[in-house]
Structure 1
Amino acid sequence: MQFWMEFFSIVAAIALVVQVGILIGLFLQLKRTTESINRMVNDLHTRIGPILTRTQILLDDTQPKITALVDDASHVVYLARTQAQKMDKVFTEASDRLRGQLVRADRILTGTLEAVEDAGEQVRRSFLRPVRTASALVQGIKVGLDFLRSHRGRRDDRPERVEQQEDELFI
């Protein structure tokens, strides 16, 4: 049993030496990788450093300009809104005035048309009545004269006279 104990102890010692060798190899590989990454980071830092510096300078230079631009844009929007409100007020007032003037013009036009209609009716009454009366009077006189003429003339001449009267009445 002793033999086996020594054998397992030697195998365990060899295993420990192998593990230590592997760990040392991993350590050395990790150290090389870390150095390589550090070199890359330093190289990247040296390349990006000036770019970041220039970018910072550019931002420092343009930041007041951007702030002024945003302030100006804000002011322009404020002025545009104010002007739009003023224009809305002006157009509303103009529209109300126009509406009032249209109502007034409608009333005036309606009153004028009613006055013209009344005047036309009065002219018709005052002018056409006497004309009709005069026309009826002239017609009555004409019929009376025709009647007197027809009684004075001969009776055989009468049919011609009736035709002549009918022709005159037709015209």
Structure 2
Amino acid sequence: MKEIFQRKLFDYLLSKNIENFIGVPDSTMKYFIDQGLKNNKIIVTTREEEAIGIGVGMILSGSPSTIFMQNAGFANSISTISSLVQLYEIPMIFLIGWRGYKSTDAPEHIQIGKIQPNLLSSLDLKSRVIHEKNWKSGCDWAIHRMKNKKPAVLVIRRMKDE
């Protein structure tokens, strides 16, 4: 997703009262993260499970949150997602960078990239792949799910030129 749309994505979520953005940096969403840093709204963590834990605490205190991560980190945090977020119906948005979507990505991302849709489906996590044309409707869909006490996943594809 191009720079302007990543920045708009951040600003839009912020304008919709998403107060916290917590996660592990991923170059797929570098401009989204940069926009959050400029607004002093990003909390950087060292592990995805840590980001989820902080986000859950903030949500339970009434502060809506988005958790951002790379898809390999998402795979690492499946236990935390299934045993905490899903079990207790914690309403949060996951923003996942889809590394390995194209075979031109680094070799270590190819396998996880191939199985990303299956991981989401196996966990019964509702998701939308967002891009320049549908990012706003994807955000609205995710926010609606949060209001209905459900997690939502927005996926940004890793593009060849990134």
*Work out distance in nm of label points 7 Å out along Cα→Cβ at positions 34 and 114 for each of structures 1, 2, then name the structure with the largest result.*
1
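Hey, helix-only ellipticity at 222 nm (-39500 (n - 2.57) for each DSSP H run of 4 or more, over all residues; to 500) derived from one of 1, 2 reads -35000; which structure?
Values: 1: -35000; 2: -13500.
Corresponding structure: 1.
1, 2: which one has distance in nm of label points 7 Å out along Cα→Cβ at positions 50 and 122, as calculated, at 2.6? Walk me through the intermediate numbers first.
On the way: 1: 10.5; 2: 2.6.
Computed on structure 2.
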*Match the computed value 1.3 of distance in nm of label points 7 Å out along Cα→Cβ at positions 42 and 58 to one of the structures 1, 2, and report its label.*
2
_Value 21.2, calculated as mean count of other Cβ atoms within 10 Å over residues 26-33, assigned to which of 1, 2_ = 2
_I have 1.00 for FRET efficiency 1/(1 + (r/R0)^6) of positions 90 and 130 (r between Cβ atoms, R0 = 41 Å, to 0.05), calculated from one of the structures 1, 2. Which structure is it?_
2
*In terms of distance in nm of label points 7 Å out along Cα→Cβ at positions 2 and 66, which of structures 1, 2 is highest?*
1
*If mean projected area of the Cα convex hull in nm² comes out at 8.3 when worked out from the coordinates, which of 1, 2 was used?*
2
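Throughout, read-outs are computed from the coordinates displayed, never taken from laboratory work. Model, not experiment: these values are computed from the prediction. Cβ atoms are built from the backbone, for glycine too; each structure is taken alone.
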